[in-house]
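Please treat every number below as a calculation from the coordinates, not as lab data. Just so we're clear, the structure is a prediction, and the values are computed from it rather than from any experiment. Cβ atoms are built from the backbone, for glycine too; each structure is taken alone.
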Structure I
Amino acid sequence: MSTTPTTTSWDRAAPQYLAEWVPRFLPYHRDLIEELAVSEAQKVLVVSAGPGAEALVAARRVGPHGKVVATDSSPEMVRICGEEARRAGLEITTRVADFGDASGGPWDAIVCAFGLWQIDDARRPEVLAAWRASLAPHGKVGVVTWGPPDPDGPFERLAHVLQELEPAYAPSGRRKFAERELMAKMFEEAGLAMVRCTVIRHPNTFERAEDFVRSLREACTWRRIWEDLGDERINRIAAKFYEGVGGPEAPLSFAPAATLAIAALPGAQVEIAARPSVRAPNLG
């Protein structure tokens, strides 16, 4: 008897996510690889790679003598990442793997874009410690996460309405990782020293507010919420959101903030885009 594999909201959203959101997020992925100063012939591990935007950027930087491995817990995301690499003529090794799987090192860079909040709080130090243990002596961990929040931004406005009308689905508070002090503490708990922390922004434009809401059905986390609540309850949330932005036909233009941070082994001499040579501070 055949069985149908269990799929997650990430698997179900993957194809549409590639079309709808990857082009909007690509500049943030590029900034992360650029800031890490990924260079020719290096080895890069991309964790929670999704459809592979940052993996493709990294593969172009390391060239034919380098190595890029992209992992994700979603088989569908991994499949799409592999297809995107082949379409671009790039050599990327893909595999389904947990966040904490950093095997195959030592790595010159370990990259995680918008994935920190998916890791359970209690397990996060363990995962980052696994990354640290797999770094080359000059290696770096680079992350980017949404925030600090923009109170008047559409993401925050919609999250506020969600909390008001459906409190059981209140936002998880994942933007707390955007605070410099908490980011530095997170790295230190894993035995890493932060060497770079900066806020980046890139413009996003939607012709109509209702296009923004509709697109969120393909933004994995919101897809899960949408599936749980159903169209009728989501429409109530959308109607309340439209009241605050000028109606469903109102255009939306915004530049969501993301915090980019880089850490290295304590005392290591490393290269980042902002400085050709920087020594990571010792801990304690």
Structure II
Amino acid sequence: MTPDQYCQDKTARSGSSFYYSFLFLPPNQRRAITALYAFCREVDDVVDMDGEPAIAAVKLNWWRDEVTRLFAGEAQHPVTRALTPVLKEFDLPQEQFLEIIDGMDMDLVQNRYASFKELALYCYRVASVVGLLAAEIFGYRDRRTLKYAHELGIAFQLTNIVRDVYEDAQRNRIYLPLDELQQFGVQETDILQKKESPEFHNLMRFQAERAKRYYDQAFSQLPDEDRYNQRCGLIMAAIYRATLEEVERDGFHVLQHRISLTPLRKLWLACKTVMQTHRYKYRAVSSR
């Protein structure tokens, strides 16, 4: 199995919505973003699949060393070997790969967040940094697009947090800011024991509204001339925001079940978004 095949299999097995956005990219960008996504999956799996934090910490340190080897041209893992030619084509900073690992490391040492300010750092590391790397792969002309990528990453992570409240609680992780739990009269034990209440639903509605604001802020930052190039992120935004809206329509019963879109709906949203961005294609091509 080649490094590229390894990354493709890793992406396909994850069942992630990202897969649908990758379908509409040219081959070189698709290989690059697939390798980047596979890297994120590898380091995320270290934290989520290894039950012993000390062992997971050792593995994350191995990945930090592997990033150093990657940028020195001495990659060992199939994912970093797939990333090696990507670094020659795209401007992907080493420190951003390390920042992603730092975000994963936060899950080993911190399972509660006192305020949104604390949570925002986590969201930046595990999502916004990925968005910034992806923006480099997709290409842009206006640097406001990096602000869009930053804000969109926060929106994605906040959507994940809303959707996955109970799944995270099963790992003894509560990403909802503790001061906001107190503000809405919700106890940590309510979440851990799957106790829904009007107060809990109000708290979740507050979280969803914040995520929507980040989507709106992201879209307002994206210049028209970069919309076609950034269509992959816009596809993901359509899928993630539709998921958030489904959670809202379901009444925020996130402690009872996990909302997800069907593959057919994700593909439909992807096709619809590509059609909407097609009118910006000439601007993207002429800006190269």
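3.1 is what came out when distance in nm of label points 7 Å out along Cα→Cβ at positions 36 and 228 was calculated for one structure; which of I, II is it?
Source structure: I.
If distance in nm of label points 7 Å out along Cα→Cβ at positions 52 and 268 computes to 2.6, which of I, II did it come from? Don't skip to the end; give the middle numbers.
Details: I: 2.6; II: 4.8.
Computed on structure I.
Thinking only about mean projected area of the Cα convex hull in nm², which of I, II has the largest value?
Details: I: 16.2; II: 14.6.
Across I, II, mean projected area of the Cα convex hull in nm² peaks for I.
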Review point. Mean count of other Cβ atoms within 10 Å over residues 100-107 was computed and gave 20.6; which structure, I, II, did it come from?
Key: II
**Study point:** Structure responsible for -13000, with helix-only ellipticity at 222 nm (-39500 (n - 2.57) for each DSSP H run of 4 or more, over all residues; to 500) calculated and labels I, II on offer
**Key:** I
Exercise for review: Work out distance in nm of label points 7 Å out along Cα→Cβ at positions 60 and 260 for each of structures I, II, then name the structure with the largest result.
Suggested key: II
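When you work out mean count of other Cβ atoms within 10 Å over residues 68-75 for each of the structures I, II, which one comes out largest? Provide the component values of the computation, followed by the final result.
Numbers: I: 23.9; II: 14.9.
Going through I, II one by one, mean count of other Cβ atoms within 10 Å over residues 68-75 is largest in I.
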